[in-house]
Each structure stands twice: as structure tokens, then as C-alpha cells.
1. From I, II, which structure was relative contact order in percent (Cα under 8 Å, 6 or more apart) = 15 calculated on?
2. For the read-out distance in nm of label points 7 Å out along Cα→Cβ at positions 32 and 112, a value of 1.8 was computed from one structure; give its label from I, II.
3. To test your reading of the models, identify which of I, II gives 53 for percent of Cα pairs over 35 Å apart when calculated.
4. Name the one structure among I, II that helix-only ellipticity at 222 nm (-39500 (n - 2.57) for each DSSP H run of 4 or more, over all residues; to 500) of -9000 was derived from.
Structure I
Amino acid sequence: MSVATTHTASELTAARELRAMMQGRVVLRGDDDYARTRRIWNGAVENQPALFAVCETSADVEAAVRVARRNGLPLSVRGGGHDWAGRALCPDGLVIDLARMRQVVVDPHSRVATVAGGATTKDLAVAAGSHGLVAALGNCGAVGVAGLALGGGYGPLNGRYGLAADNLLGAEVVLADGRLVATGPDEEPELFWAIRGGGGNFGVVTSLRFRLHEMRHMLAGPIVYSWSEAESVLRRYAAFAATMPDELGVSMGMPSGPDGQPTLLLLPLWNGDKHRGEQIIRDLQALGTPQLAQVGPTTYGDMLALFDAAVDAADCCHWETRTRSLPVLTPGAVDAIITAVARKTSPYSMVNWHHAHGAATRIAAEEMAFGLRREHFMVEIIAGWKPDAGNGAEHRQWAQELWEGLARFALPGGYANFLVPRDREQVRDAYGSNGARLRSLKRRFDPDGVFASAIPLPD
């Protein structure tokens with residue numbers, strides 16, 4: 001991909017000002033390290049920012065916001081760089097890059113972690129694990145903690161400890177006017193309400209305080225069934241999930257096996273009593289005849305490594321994601337998913353889902369912006385293809401058709417962290433009755449739409 005290196009006067013002025021003010025570095029389009037700095041997870045994203053402010057401190061972030069506004073430049077924020085839609089890269093704008101702000105400080109006595117805005121899930125999991133503690137996070141170690149938590153944050157500990165957003169205790173946020181403010185239950189409580197589900201719409205989160213939990217007897221690992229058993233296993237799993245204990249989380253996926261054919265993957269994580277956990281895992285394996293079952297004592301960090309290996313294997317792929325939230329796994333929904341996966345157009349495409357149950361469903365919908373608090377399965381329909389496969393039209397169409405086919409089984413809305421502006425209906429319903437309050441707070445904290453590149457809010 002060719003990159004234009006001509007810069008406007010505003011871009012050059014912004015770069016000069018930032019270099020005089022920042023502790024971190026500034027990377028302009030055309031610089032030798034531009035391509036490396038610009039790299040994000042989804043290779044399909046073609047946006048070319050004018051410059052990056054690679055921040056080292058909150059003061060750097062404050063400076064970057066002010067300079068972008070003063071010079072009339074669009075603004076976006078890069079944390080983990082794992083958002084499939086590429087919102088981190090605003091075309092011809094200034095990117096606040098937090099990749100070097102990854103510090104995690106754990107207080108084992110209060111069980112609280114202070115997490116810098118660019119820290120990844122792996123960074124937090126490893127730091128907490130060194131003290132025998134865990135955080136309610138997701139399944140991929142490369143995902144940014146802030147992006148995950150600000151949008152909700154599904155993961156295998158949701159049943160026991162709630163969503164990632166439910167475990168935020170406070171944050172420091174650089175607002176649209178460049179001011180750094182603290183927010184929490186007693187400081188800027190309306191801002192605190194909004195960021196827990198409303199994403200980066202209200203400012204740049206440079207630091208988070210995150211609640212940690214006891215690591216009990218943790219069991220995790222893959223259970224793989226042949227595709228010929230997928231229907232029968234999933235029908236039994238639907239009944240199993242209806243009585244699933246809080247201590248168990250199960251992430252499910254339908255990736256391709258080594259031969260390119262679909263498989264059914266269950267990745268359970270148990271955090272609780274040892275003997276009960278071992279029995280629950282035996283019950284889970286008995287849903288079918290596993291081709292592979294490698295569940296055993298582990299840490300959260302080691303569990304993340306299982307997913308990270310799969311992500312690394314598909315490196316440089318192009319991706320598109322759609323979501324549906326299913327209240328139950330009905331036979332009709334299972335049939336639609338199995339039929340679609342059997343006909344998928346690329347070995348990199350897959351369907352995954354996360355089961356929100358237990359503690360994640362016991363919080364009042366109005367307590368924070370993330371409002372879907374009934375039990376459900378958040379289904380990710382992921383189309384993936386290599387760059388040499390063209391523009392991905394047939395793979396995108398595959399995802400679109402399954403997304404449409406699941407509509408009649410699904411709850412209104414979708415997972416805001418994965419939605420884009422064209423998903424108008426899902427965006428409208430994603431926050432339920434919290435939508436009006438979110439819109440009002442967006443006008444209050446970002447009246448000029450400085451953070452327009454964040455996840456979409458209802459109109």
C-alpha cells in the first residue's frame with residue numbers, strides 16, 4: 001500500500017508543537033517507523049493517519065488532545081489496536097498511541113490493580129497472577145484492558161465476578177478540553193457511569209483502577225469435538241449451560257482444524273473448589289466423545305496463551321465481525337450456526353460465543369451504561385481471509401447471511417464494542433433504556449465530537 005507523504009501546514013505545525021511538549025515521540029506519515037507504528041490487528045483497515053503521538057505519560061496525552069484541537073485535526077486513540085473496525089486509526093488525523101503506557105501496579109492487600117491506558121489483558125493477568133489473584137478479563141492477551149472494559153468486557157470469569165466493566169473502581173480521563181480528571185463513584189460519577197459501557201466516547205482513559213479476585217483452584221484447557229458431533233454436543237450443551245455454576249465459564253468456538261475443516265472447541269475455565277471443578281469438567285467432556293481434552297490446573301495467563309497462539313497463527317489476516325445476542329441456544333439457532341459454518345468460504349472464518357451468566361446478570365441495567373443484564377450468549381460471527389484473497393466480498397457476505405439468519409432468535413441490539421455506524425438498528429438498541437442518558441452525557445463531556453472515532457452511540 002502506497003502512503004502519501006505530503007503534509008498540510010496544520011499537520012506539520014502539530015508535529016512541531018508535540019515534539020516540543022511531549023516526553024514520548026512523534027511519528028509522521030512517511031517516517032521510517034510509520035508502518036510499524038501504524039500496524040494493528042486487522043490488516044483490512046486501510047486508514048492512514050497523518051501522525052502518531054506515541055505517549056509516555058498522561059501529560060503527553062493532554063498535550064496531544066490540545067494540539068489536535070488547536071490545529072483542527074481529527075483524533076483517535078490506539079490502545080491494544082485489536083478493534084476489528086480500525087477505529088484507532090483516524091484517516092489524515094492524529095492518533096494518540098498508548099502502546100508504551102503499559103504499567104500495571106498491584107496492591108495485593110486491597111486487591112486492586114492500577115493499570116495504565118495502554119496495558120493489555122496479558123499485562124494485567126500476569127501482574128495479578130504473580131500475587132495469586134485474577135482479574136475478570138477476556139480471552140485474548142493482546143487486547144487492551146481499557147478498550148475491553150470500557151465496552152463491557154465478556155470473558156470466562158463473568159459468571160463469578162461479572163464483566164470487565166463491573167470491576168472498574170475508577171479511572172483517570174483526559175477530556176475533550178485537554179484536562180485530566182479522576183472519576184469514580186464519588187468523583188465525576190456521571191462520567192464513571194458513562195465510561196463503563198460507553199467506550200472511549202468521553203475522553204482518553206490514561207489509567208484504570210481494577211478490582212482483583214482470589215485465584216482458587218483454576219482448571220482450563222481445550223476440549224475439541226469432531227464436526228460430526230457438533231449438533232448433538234451443542235444440544236446437550238444448551239441444557240448444561242442452563243444450570244451452569246458461577247465458578248465455570250465456557251468460551252466456545254468453531255475454528256478450522258489442521259485439515260481446514262470445521263471443529264467444535266470448548267474452552268472451559270473453572271475457578272473454585274478443586275473436587276467440584278474436576279467433576280464439572282468431566283460432565284462437560286461427557287457431552288460427546290472428545291478428539292482432544294487437555295483440561296488441567298493452570299493460571300489465567302497460561303489460558304490466554306492458548307488463544308494468543310491461535311491469533312498469531314492467523315496473523316496478517318483481514319477480518320470483519322458481526323454480533324448477535326441470543327437469550328438461549330434454541331435448536332433453530334444451533335442449526336443456523338452449524339449450517340453456516342459447514343459452508344464457510346474461508347478456513348480463517350469462524351463463529352465464537354461467550355456466555356453471560358451468574359454475576360454478570362445480577363447488576364441492575366441502570367447501574368452503568370452497559371445495560372444488557374439478562375443471561376445471553378454473545379455470538380461473534382468472524383469472517384477472515386488472507387490479503388491475496390481479494391477484497392473479501394464473499395467472506396463478508398457469508399458473515400452477513402449468518403447474521404441475518406440469527407436475527408429471529410436474537411435479542412435487540414448487539415455488543416457495542418463490535419458495532420460500527422452502519423449497524424444503526426443494533427446501535428439504537430444496544431444500550432436499552434440507557435441510550436438517552438448516554439447521549440446527554442456525550443453532549444456534556446464532548447460537545448464538539450472530538451472523540452467521534454469511538455464506538456457508536458445511539459442517535
Structure II
Amino acid sequence: MSARILIVDDIAANRILQQARLAAAFYQTVLAADGASCLKIAQRERPDLVLLDLGLPDISGLEVLQRLRRNPACRDIPVIALTSTGGAAERLAAFAAGADDVMDHPANERVLLARLRNLLRLKAESDFPAPDALAFPGLAEAPAGFEPQGTIALVTPPHMPGQGLRDALAGQLRDRLVVLSRREALAELAAGKGCTAVPEVFVLQDDGRNPSSTLRLLSELKSHQATRHAAVCVVGPAGAGDEAAMAFDLGADDAVGPGVTAEELVLRTRGLLRRKRHFDQLRARMQDGLRLAMRDPLTGLYNRRYAVPQLASIADRARAEGSPFAVMVMDLDRFKQVNDVHGHAAGDQVLVEVAHRLTVNLRETDVLARIGGEEFLVILPRTGMAMARRVAERLCQMMDDQPIRLASGEELRVTVSIGVAVAGTAGEESFGVEGLVEQADIALLESKGAGRNQVTFRLSAA
């Protein structure tokens with residue numbers, strides 16, 4: 001489905017012209033002739049982007065911007081403000097009010113379309129719940145408005161020291177500003193310039209002699225592992241006209257021509273820094289979600305959801321190699337008594353300590369998962385019966401030898417029963433993964449029935 005663009009302009013001819021241009025690029029359009037209509041449509045239809053003329057008859061474009069940013073339903077909608085005056089004061093006010101970009105009206109069609117694609121891509125990357133969306137009402141405080149100091153890198157051509165732009169920015173930026181050569185900008189850490197971490201924003205200064213070199217640097221920064229999540233702004237001839245359109249399509253977060261004022265560049269840079277940090281939060285939240293989806297929150301071990309496909313993968317690899325592998329199912333003996341006598345907090349301490357002991361006594365290539373309350377699964381790749389026997393007996397003995405000390409200082413003797421099944425002698429066509437786990441479960445029950453605190457072995461018939 002194509003993106004929907006809200007066009008806000010009080011002149012009908014301008015609305016029709018913009019609508020025709022965007023329709024030719026396969027965008028859907030919604031039209032508004034004044035600020036009040038813009039606010040109503042934005043609230044009701046949630047467009048993907050707003051093209052906003054600042055000279056509206058009823059409500060000023062700046063006021064419309066401010067209201068959009070105050071409205072939780074609309075505050076994340078990208079807005080390109082269009083100004084007919086081109087005055088520096090109006091441009092600065094638009095950025096301060098929350099515009100994602102400010103362009104002169106009428107805008108260069110190719111640059112406008114490239115900027116639309118750029119902002120829509122950024123919006124698509126952030127179209128999932130914000131990092132605080134899972135906070136419980138009444139249990140979390142509102143986040144502080146403090147923005148820590150960032151690191152901005154001014155990257156200059158070899159013959160252009162960048163002193164003038166650095167001085168202009170340094171007087172207004174509250175962030176740390178470092179000047180890098182193009183070679184240093186591609187390094188993972190620009191340690192030679194006193195930069196202890198990868199800059200959050202790169203400002204690429206172009207002198208007009210070789211715009212393609214600046215665009216190549218942009219492409220390198222966006223593909224380099226250490227800098228691909230940094231924000232990049234192209235400043236100079238490479239940030240205007242057709243080169244600006246190419247810069248946006250290459251991944252630039254912003255591009256501006258040589259006539260930009262230091263005040264405007266500061267506002268643009270601060271906006272890039274805020275956006276970059278927002279995306280960092282979203283990525284961190286997604287990574288946390290992925291981690292929680294496959295980890296047990298109490299012990300930090302893998303859970304059943306992760307272990308089952310891993311078992312299938314190990315079985316496939318063993319089949320291809322003609323090598324054996326083993327599965328162990330273990331259960332803490334009389335764990336219910338721990339909870340009943342000492343409380344569930346003590347039971348949690350026991351589970352955490354057991355998980356730790358198992359982890360340090362297994363190989364990095366082994367898979368350890370908590371698959372039930374006090375039940376654990378261990379998958380041992382490239383392991384035959386003899387090695388599986390040694391590992392299982394060592395784990396059983398290790399638990400029996402050393403009591404677990406609770407936070408209260410009391411010591412508990414906790415033992416485990418283990419069932420082991422081995423499969424994978426060379427030449428077998430099927431390892432019967434489900435049957436193998438079932439055999440290990442049966443062996444575990446036999447360990448329990450024989451008095452607990454012991455290991456029982458089975459060979460898979462697969």
C-alpha cells in the first residue's frame with residue numbers, strides 16, 4: 001500500500017500541482033486548505049507525512065506544527081514545512097516548532113520526492129510501540145527531559161580545514177564537536193582526534209570540487225558496521241539540487257546547501273541527534289524483546305521456545321556429519337519441599353544457583369534450557385554414550401557435593417535426577433528428535449523411581 005501524504009496549502013493551484021506530482025510517484029494524497037482542516041485530518045486519518053505550507057490563512061503554519069507535536073496521535077508524523085519567504089527567521093522557527101525539514105516553495109521536485117522517500121523510510125523503521133509503551137500506568141515516572149551531551153563530527157575535505165564552520169558551530173552547539181578527516185571518519189574509533197566513541201552525528205562538509213567524493217563517503221558511513229546507525233548530514237553543494245536527491249537516496253539523514261546558517265545547522269543537527277537516540281532506544285527495546293522471547297527471566301537460561309528448534313538443528317547437523325549427540329532431561333529432587341518449607345523466594349535462589357552451576361560445568365557449544373518449573377534440558381552436540389555418561393554423572397555429583405547457601409545464610413542440600421538418551425550412530429537415517437526427548441523423559445522417571453539423585457541412560461532406537 002502506497003503512503004498517504006497530507007498536502008496543506010491555501011492556494012488551490014498549489015494543492016493540485018502537488019497532488020499531480022505525488023500521484024505520478026504513486027502516493028495517495030489528502031488535501032487541506034487551512035490549518036484547522038490539517039489538524040482534523042491528521043488526527044482522524046493519521047497520514048504518513050505532511051507537506052505543510054507555513055503561510056496559512058487561519059492558523060499559522062508554526063502553530064499547526066506545534067499542535068501536531070503536542071498531540072500524541074500526530075507527534076511522530078514527519079512534516080516538511082514549505083516557506084514562500086525563504087527567510088532565515090521563519091526557517092529557524094519552523095525547525096524549533098518540530099519540522100523535519102524546511103524547503104523553499106516551490107520545492108525542487110526531485111529533491112522533494114527524494115526527501116519524501118527518506119522520511120518515509122525513517123518512519124517505517126520506527127512504526128512499532130515506543131520504548132515506554134509497556135510501562136505500567138501508575139508504576140513508572142515520566143522520563144526526564146534532560147538530553148545528555150552528544151558527539152558531533154565535522155568531516156572536512158583534505159584541503160579544507162573547516163575552521164570557519166567549526167567556530168560557527170562550536171559557539172552554539174552544547175554538544176562535543178570534533179573535526180575529522182575523511183579517513184578518520186571511516187575508522188571505528190577516531191582516537192587520534194580525542195574521540196573516545198563513534199560520533200552520533202556526522203556533518204559532511206562539501207566544497208563543491210568533487211561532490212561525488214562526498215557522496216561516496218556518505219555511502220561508506222552508512223554501510224560501515226561501526227557508523228551505519230549514526231546520523232549523517234551533508235552540507236554544501238553536494239547537499240543541494242540533484243546531488244541532494246542522490247544523497248537522500250544513499251541514506252543521508254539530512255542534506256542542506258552551502259547557504260545554510262550556523263543557527264539552522266545547529267537546529268538540524270540537534271534534531272538528528274534526538275532522532276538517532278530515539279532509534280537507538282527502539283533497537284534496544286527490540287533486542288530486549290528478542291532476548292526475552294528466548295530466555296527464562298529468572299535464571300537467564302534459554303527457554304523451551306529456543307531449545308526445541310536448536311535441538312532440531314543439532315539433529316540435522318549430526319545427521320549430515322554422521323556424528324552422535326545426547327539429550328539430558330534433569331529435575332530437582334523434592335523441589336516442592338523447598339518452596340513449602342523455605343518459601344518461593346528461597347526456591348528462586350535455588351533455581352538461579354543450579355542454573356549457574358550447570359552453566360559453568362558445560363561446554364559453550366552445549367545448549368542448556370529451563371523447560372519447566374524445576375526441569376532442565378541439556379543438548380550435547382557431537383557426544384556419544386561414554387562422554388554423555390561422564391557429563392551427567394559429573395553434574396549429578398556436583399550438585400550433591402556442595403549445598404546451596406540461601407540469602408538467609410541457611411544451607412540446603414539439593415540433588416538432581418537425570419535421564420539421558422543418545423542418538424546418532426553413523427549411517428542412521430533418522431534421529432527421531434521427539435522420540436529422543438521422550439526416551440530421556442522415561443529415563444528421568446526411572447531415576448526418580450530408583451531413589452533419585454542418580455542418572456539413567458537410554459539409547460535411542462531411531
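1. For relative contact order in percent (Cα under 8 Å, 6 or more apart), the value 15 is produced by structure I.
2. Going through each structure in turn, the value belongs to II.
3. For percent of Cα pairs over 35 Å apart, the value 53 is produced by structure II.
4. Source structure: I.
Quick note: the coordinates plus some simple rules give every number you see, no bench work behind them. Small disclaimer: the values here were computed from a predicted structure and weren't measured. Cβ atoms are built from the backbone, for glycine too; each structure is taken alone.
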